[in-house]
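In structure tokens below, several structures.
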Structure P
Amino acid sequence: MTEPSTTMRPRAAFFSSIQALRGIAVVLVVLFHLRLMEDLHGQGRQILPSLLEFAYGGVDLFFVISGFVMVSVAAGSYRSPAGAGRFLLRRAWRIVPPYWFYTSLLVAPMLLMPGVLDASHDYGKIATSYLLWPQASLPILMVGWTLIYEAYFYLAMAVAIALLPERYAGTFLAGWGITAMAVHAAAGANAPPWLTVASSPMVLEFIAGALVGLHWRRLPARYGLPCLSLGAFAFVASMFVLAQAGAHEPSPMLRTAMFGSASAVIVLGAVAWESAGPVRIPRWLLILGNASYSIYLAHPFVISLTGRLWRNTAIGQVQGLHAASVVVAILLCLAVGIASYRWLERPVQSIGGFLFKPRPTPVAQPA
């Protein structure tokens with residue numbers, strides 16, 4: 001007789017390089033929003049270079065990373081409705097509690113002191129914001145628009161996990177992408193918000209990351225660093241090209257073609273490079289990567305406060321003080337996010353790890 005054994009869902013590999021890319025992506029987003037605030041309330045003082053108007057590409061990098069992570073954590077759980085349910089619960093627990101916390105920081109004053117904030121934020125707006133339901137305008141916590149896309153990604157992946165064998169994951173992703181682009185071409189500008197999200201070219205960024213997650217092992221490790229370098233060059237070059245063209249708000253298709261494709265090459269190169277052995281990444285960058293989600297949610301509050309100071313005080317009018325305030329704002333965005341990760345996000349995730357921990361299923365011992 002054989003010894004009793006258990007079957008467990010395999011654990012996804014951890015890549016330090018992916019965490020580092022998360023850190024870089026969130027810093028880009030912080031710099032992008034701070035640059036926008038300078039334009040609005042800097043009183044003519046602009047310390048941050050104009051190229052950072054295109055640092056929103058950090059979101060595109062996030063989407064590619066998300067696709068990569070999704071297929072990694074889904075490995076071994078396909079063709080299982082129960083596995084799809086666990087996948088959705090774990091992903092929802094990952095993003096929703098911190099998002100609700102920061103959304104509530106905006107909703108509470110609206111409910112306690114009506115008229116203090118935007119009057120257009122009625123109860124329907126509050127509900128759709130909490131539920132991450134696609135809407136014509138931005139959610140109350142404006143950066144939550146990306147989480148609406150994430151929720152859509154999770155739902156689509158859950159369908160694949162529930163119904164398909166793992167070997168068909170790539171075919172599903174390709175079919176999803178083709179269908180989304182066909183709908184995008186046919187929908188037009190007056191499509192309802194949910195269809196706009198479902199058929200956005202930015203869906204291709206998630207799909208590209210997922211395909212990288214499925215096939216990165218086909219790239220020899222020796223090509224990893226050159227691939228990473230090429231992707232980084234293409235990413236920065238895209239910023240310069242858009243700046244020269246004056247395309248400050250490129251179409252979703254152009255944005256995806258430039259930043260999405262560059263980000264996919266970056267992620268492919270990073271994991272292939274690291275597959276050859278441990279890579280040396282600065283500890284501070286890994287800390288930023290670990291805290292990237294909390295930084296992403298918290299930084300608008302710091303930047304909003306910075307804008308108020310520039311608008312209502314002399315800080316924005318004095319070159320030296322303005323430059324110092326920019327540096328302080330960047331550091332404060334990162335520090336608040338790291339604190340939020342340590343005292344909010346990480347404890348919540350620890351609870352989720354206990355609640356949704358996979359339970360081993362004993363295999364019957366043969367007679």
Structure Q
Amino acid sequence: MEKWLSLLIKPDQTIFETMKLINDTASQFAVVVNDRSQILGTVTDGDIRRGILSGIAIDDVVERIMNRNPVYVTTDDSEYKIMSIFHKKRLRQIPVVDHKKRVVNIYFADDLLNLKQKDNLVILMAGGLGTRLQPLTNDVPKPMLKVGSKPILETIIENFIEQGFYRFLLSVNYKKDMIMDYFGDGAKWGISIDYIIEEKRLGTAGALSLLPEPPEMPFIVMNGDILTKINFRKLLEFHEDSKGIATLSVREYEVQIPYGVIETEGYKLTNIIEKPKQRFFVNAGIYVLDPGVIQYVPKNTYYDMPALFTSLISHQQTTNVYPIKEYWIDIGQLGDYERAKVEFSEVFK
């Protein structure tokens with residue numbers, strides 16, 4: 001019998017039986033399920049101790065002491081999301097349930113230790129004024145606006161954590177103390193967070209000139225007002241495989257002309273195309289850069305990423321584009337912000 005199956009108990013089993021189970025299996029943990037194997041709760045040795053101290057007898061049913069709001073994951077969750085939950089909540093095991101909340105496995109922390117973390121640095125640009133989102137940004141920096149129950153920037157960071165990234169650098173300027181006080185050194189999320197302090201606004205690339213030293217490997221730069229489900233690991237793999245010095249993520253953008261477009265040859269009408277659609281690739285605000293790119297960024301000067309890529313091209317450096325097919329939204333205007341709030345619960349569930 002698989003190890004996890006031995007850790008399933010029924011709610012009417014006694015506390016004593018549960019004590020013996022978790023001691024014999026050395027797991028210090030059991031999952032309470034109903035007759036359909038659906039999760040009802042979990043029990044740890046700590047739950048048992050607290051129950052006994054509160055006067056509950058050891059021959060009473062385990063249902064009385066179980067945690068009725070257990071942490072669990074689903075069969076749809078990625079390994080890296082599960083790893084981040086282990087890390088943040090400091091758990092040793094997590095039940096896995098299917099879409100009917102039936103327990104189908106139990107993950108143990110040791111089982112996931114072989115999932116390699118990504119040592120690549122992630123730089124998040126969070127220093128903008130957010131003027132197009134006024135008056136919302138009069139008192140709050142744009143990356144700290146809430147979508148769902150948490151700031152935009154927190155969702156961005158947690159997406160990276162789920163994929164194995166743990167080294168972060170936040171570039172801050174406008175109302176920087178709100179960001180720094182909230183995230184601190186990243187210990188709350190089990191990661192490392194440092195800061196670039198922009199004494200003046202430096203654009204989406206200028207802050208790179210303030211790095212104390214270039215990163216030792218390709219690094220990701222991302223605007224702090226973007227919500228996306230992009231696979232950052234695949235983006236890095238693409239960058240490394242394509243042998244360029246810089247990769248720019250792009251998103252297809254469609255524009256519909258609201259009129260019939262007329263085609264002519266001189267005065268002769270040759271065609272009428274009714275309300276045609278035009279498609280373009282637009283800058284998605286997510287980049288992978290080799291350390292050598294830093295030398296092309298002017299020191300302590302306002303400088304945006306498009307200017308940096310233009311400079312790289314003029315110096316005959318190979319730059320590539322990576323199309324984003326996953327969910328992506330740039331929260332630049334009030335309409336985008338309202339749409340993100342509506343879509344959030346479905347996309348980031």
Quick check for you: by distance in nm of label points 7 Å out along Cα→Cβ at positions 103 and 247, which of P, Q is greatest?
Q
To test your reading of the models, identify which of P, Q gives -22000 for helix-only ellipticity at 222 nm (-39500 (n - 2.57) for each DSSP H run of 4 or more, over all residues; to 500) when calculated.
P
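From which structure (P, Q) was relative contact order in percent (Cα under 8 Å, 6 or more apart) calculated, if the value obtained is 32?
Label of the originating structure: P.
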Value 3.1, calculated as distance in nm of label points 7 Å out along Cα→Cβ at positions 175 and 311, assigned to which of P, Q
Q
Which of P, Q yields 211 [volume of the Cα convex hull per residue in Å³, calculated]
Q
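Just so you know, all these numbers are worked out from the coordinates, no wet-lab data involved. No experiment lies behind these values; they were computed from the predicted model shown. Cβ atoms are built from the backbone, for glycine too; each structure is taken alone.
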